[in-house]
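Scrolling down, you'll hit the structures one after another.
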Structure I
Amino acid sequence: MPVNRAQLAKMIDYAILKADTTDKDIQRVCAEALKFHVACVCVNPAFVGLAAGLLKGTDVKIGGVVDFPLGQSTVKSKSFEALDCITRGAQEIDMVMNIGALKSGHPDLVKRGIEAVVKLARAKEPEIGQTITIKVIIEACYLTDQEKRLASEIIQKSGADFVKTSTGFGTGGATTDDVKLIRQTVGFDLGVKASGGIKNCDQALAMVEAGATRIGTSHAVAILEECAE
């Protein structure tokens, strides 16, 4: 089924996560996000409060990244950072799983880290009066297909809402093959977010065709300007 510009926009998380990001960059991205009515603006924790103020009362959500981009923090650290983002106004959390723990054969540690963030998010939802979406990044470029399946299964069992392919800071980004593999693993109970290296409309639509329900990109404007209305 063809996807038009408005529909694709509501599948896009507009990311601005570089180390040299400034207040003006956040202001620009939030304005562009509102112009195109994207799903979410995804920022580093230090900018969650600013983005939340700029987007308050709009149809664009605020996402904060947790344990980004390496995923090597402790369970306690992941939880604290997620809570801080939510307290500052984040409605979505993109957290990196403990990649090294998975590859070392410690799936329970990976699961505990995700479950801790999910648990605190669910506990905060009644207080803030809305659902908090948890997306877990597996950084697929570092994993075998078997590990990708295992990671996706852990995420599904942990109660998170999305499996996300990549941070965009690893050795590779999203591929349609990885999106298909994740979708086949989790079925249609979870969202799949393709992220990393998606720069044009054709790439974005290919990810959607493969099974992605969100697209993470820092090139949202270029993608949507290319896409047919």
Structure II
Amino acid sequence: MEHVIEIDHLTKYYGKNRGVEDVSLRVEKGDIFGFLGPNGAGKSTTIRSMLGFLKFSQGSIRILGMDSVKEHEKILRNVGYMPSENWFYGAMRVEDVIKYAAEVRRLDCSKEAEKLCERLKVDRKKRIKELSLGNRKKVSIVCAMQHKPKLFIFDEPTGGLDPLMQRTFFELIEEYVKEGTTCLLSTHVLTEVNKYCRHAAIMREGRLTLLDSPKIDDEEFIKFYID
């Protein structure tokens, strides 16, 4: 069994304030793993620690067999990461943002980017500042997917997307997973996890609870939040 994500006893504090405590997690190759939790539960802190963006207090993380601290640059080359908030230069055109994201990796992703833009209905000639939240999300999705990485990490990716684009987004994930990609989906939308994820866990107040099955109802979901 090959694990793409291995987190052992991850603990991160911001001064005296809690970030995450004693988080351990395994995600298998080819999985679509749902990472559930309300805002402030610790999902983004865990993800940023995985990618080497945060120095954590205790524990260890391996991504694609690599140490998240010592080899985070190699990890980033093989990961498609979409943060919950997108920071693009407003004056840049969409096509230039997408091209720049590929050039940073020293790759020609033009063919895959063209396919993704067509599927997601992305207007590449518009400037970022002219786009709605949903359309900026779509640009971010293209930037994360175009290099066909071994691992997707999406942090609240569907906010602002209309139902049709949400469905298209998950269809794309499933297509890439069939080709060998793995996906970690951080969300607070239960229906997304129930419909698309094979395994799941819930973060609450910085701690992780693995689920026996991602198929849980609203009542059980609320119970995890308040118990």
Of the structures I, II, the one that 28 was derived from, the read-out being relative contact order in percent (Cα under 8 Å, 6 or more apart)
II
With helix-only ellipticity at 222 nm (-39500 (n - 2.57) for each DSSP H run of 4 or more, over all residues; to 500) computed for every candidate in I, II, -14500 is reproduced by structure I
By the measure distance in nm of label points 7 Å out along Cα→Cβ at positions 47 and 183, tell me the structure among I, II with the highest figure.
I
Among I, II, structure where volume of the Cα convex hull per residue in Å³ as derived comes to 110
I
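Work out mean count of other Cβ atoms within 10 Å over residues 95-102 for each of structures I, II, then name the structure with the largest result.
The structure with the largest value is I.
Readers should treat all values here as calculations from the given coordinates under stated rules, not as data from a laboratory. Not measured: the values here are computed from a predicted model. Cβ atoms are built from the backbone, for glycine too; each structure is taken alone.
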